[in-house]
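A.B. asks: Next up: the structures, one after another.
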Structure 1
Amino acid sequence: MDKSNIPVLSEVLELYYTQEELLEMAEIFDVTVPGEFYGPRFNWLAVARQLVEKIDHGNHYKMLEATLNAVEQRNKTAIARTDWERREAHQSASPKIGRIIAALSEPGIAREIVVAEDKPFTAKAEVREFLEKAETPTLVVDAYVGVATLDCFRTMNVPIRLLTGAHNNSIETGFENALKAFQAEGFTIEVRRHTKLHDRHITFNERCWLVGSSLKDAGKKAFHTMEIVDAKAEVLAALEAKWNEATPYP
């Protein structure tokens, strides 16, 4: 969502929500509201800024979606029931709400990616576009890696942790030299190996995705990702535990 929507969002939130209601919404969606938002006068602009700038982090999108649905309904109710002297403010707010909702529907980080087999260029392009949206350190769990895995990371600007398998065929020939070259170009990446890896995962921006096939094979085989929502906390805890148990490579 474009940052130009922040002042408009601030205006409609203040019109249709109380401070207590918004803080309760933040608690429901497990969104942290910094202390700067509290005080004699609630900082609605700061709230709107966080929701827009972190829309692809954690549950910010879901909170904003639910909040705007309520705002839209409250606006319609106010127009229908408010006396004509006060109706103008709600009528003028209606197109602004529509603008924000339309902006919310614009694509951000994909909740899922699906690419058919035998489309390696398409798959790699979609994977890079997906990963380059990471704004936090990223954990990639993939039991089988190769030079093509690193190629998926080349548009990223955040530290990467790569957790792979400890079997003889978990790491392709040539990976170690490619990793050194990758690091020499300024990429921050740490690799560790674990003996018990099953599913593949990618985590960043307080979100987590299940990945169907190894990144190195994206497009050669059918490739898909799906976001984990309800079990996210449990999955993230398990992945961090495996990372802490893993052996550094090389």
Structure 2
Amino acid sequence: MTEFAALHRPGDPLILPNAWDVASAAALVRAGFRAIGTTSLGVAAAAGVPDGAGAARTETLALARRLVGIECLLTVDIEGGFSDDPIAVAEFAEELYELGAVGVNVEDGRPDGTLRPAVEHAAIVAAIKAATPDLFVNARTDSHWLRVDQDATADRLARYAAAGADGVFVPGVTDLGAIADLVRAVERPLNVLYLPGRFSVGELAGAGVARISTGSLLFRVGLQAAVDSAIELDAGRDVVAAAPTYAEVNALSPRR
């Protein structure tokens, strides 16, 4: 975890791209990214199941197994942990660690649009750290993402930090002042989600952010590019989007 933790520098944030399969992860590593996260939406959507509903546990674990052959610092999005039982979540996180993951992202948002009670989420964080002390636990609150109990965001993050979280994540926060306030309020590296057109990397760095995740953005951009290309072809026009060659993509496989 030491190398991965060291990449979280307030004011000089880690740009963490999120992959959804072996090819996307390998391509990002080839482009020079040392640390790679997974996107729960991409993993779930590719399997035909909803994100955030605890339905992609098998797919999440299977992807982690397939990514073992890629030389990177891998952190895995495990949604809410696929269970409300701290021991069960800790065992799942430990399995990922044994496969080679250096971190996990675990959220307090629930499928019904509410938040898991902070004391219960803190217990999950504590259980993961007790089982795998060297795993970087990024404790996420969905207070801004779900627009629920936003005034308690800092308190939730403080509880998760006290439980042992190595970093804290607030996706969906859209006010730069609020971001800076959270940086000052919680003594853990703050992770935010990159929102196109909202803030620049430089502005987020200036606010003290330590990690910027792309979340599902890359997956969604790739999906739209595929659809747009098919539409262009169907309309009788050339497909002009930049794309790697067949050989380049085929060479991404770690099992050659």
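Values quoted throughout were computed directly from the atomic coordinates according to the rules given, and no laboratory measurement underlies them. The model shown is predicted, which means the values in this text are computed figures rather than measured ones. Cβ atoms are built from the backbone, for glycine too; each structure is taken alone.
A.B. asks: I have 14.1 for mean projected area of the Cα convex hull in nm², calculated from one of the structures 1, 2. Which structure is it?
C.D. replies: Working through the options, I get structure 2.
A.B. asks: Let me ask another. Which of the displayed structures (1, 2) returns the greatest value of distance in nm of label points 7 Å out along Cα→Cβ at positions 14 and 158 on calculation? Write out the running numbers ahead of the final one.
C.D. replies: Working: 1: 3.1; 2: 2.6.
The structure with the largest value is 1.
A.B. asks: Please compute mean count of other Cβ atoms within 10 Å over residues 70-77 for structures 1, 2 and give me the label with the greatest value.
C.D. replies: If we compare mean count of other Cβ atoms within 10 Å over residues 70-77 over 1, 2, the biggest value is for 2.
A.B. asks: Right, something else. When helix-only ellipticity at 222 nm (-39500 (n - 2.57) for each DSSP H run of 4 or more, over all residues; to 500) is computed for each of 1, 2, which one produces -14500? Could you put the intermediate results ahead of the total?
C.D. replies: Values: 1: -14500; 2: -12500.
Here the read-out was taken from 1.
A.B. asks: Starting from the value 10.8: which structure in 1, 2 was Kirkwood radius over Cα pairs in Å, for residues 6-53 alone calculated from?
C.D. replies: Among 1, 2, the structure yielding 10.8 for Kirkwood radius over Cα pairs in Å, for residues 6-53 alone is 1.
A.B. asks: Let me ask something else. Please state which of the structures 1, 2 yields 0.65 when FRET efficiency 1/(1 + (r/R0)^6) of positions 30 and 62 (r between Cβ atoms, R0 = 25 Å, to 0.05) is computed from it.
C.D. replies: Source structure: 2.
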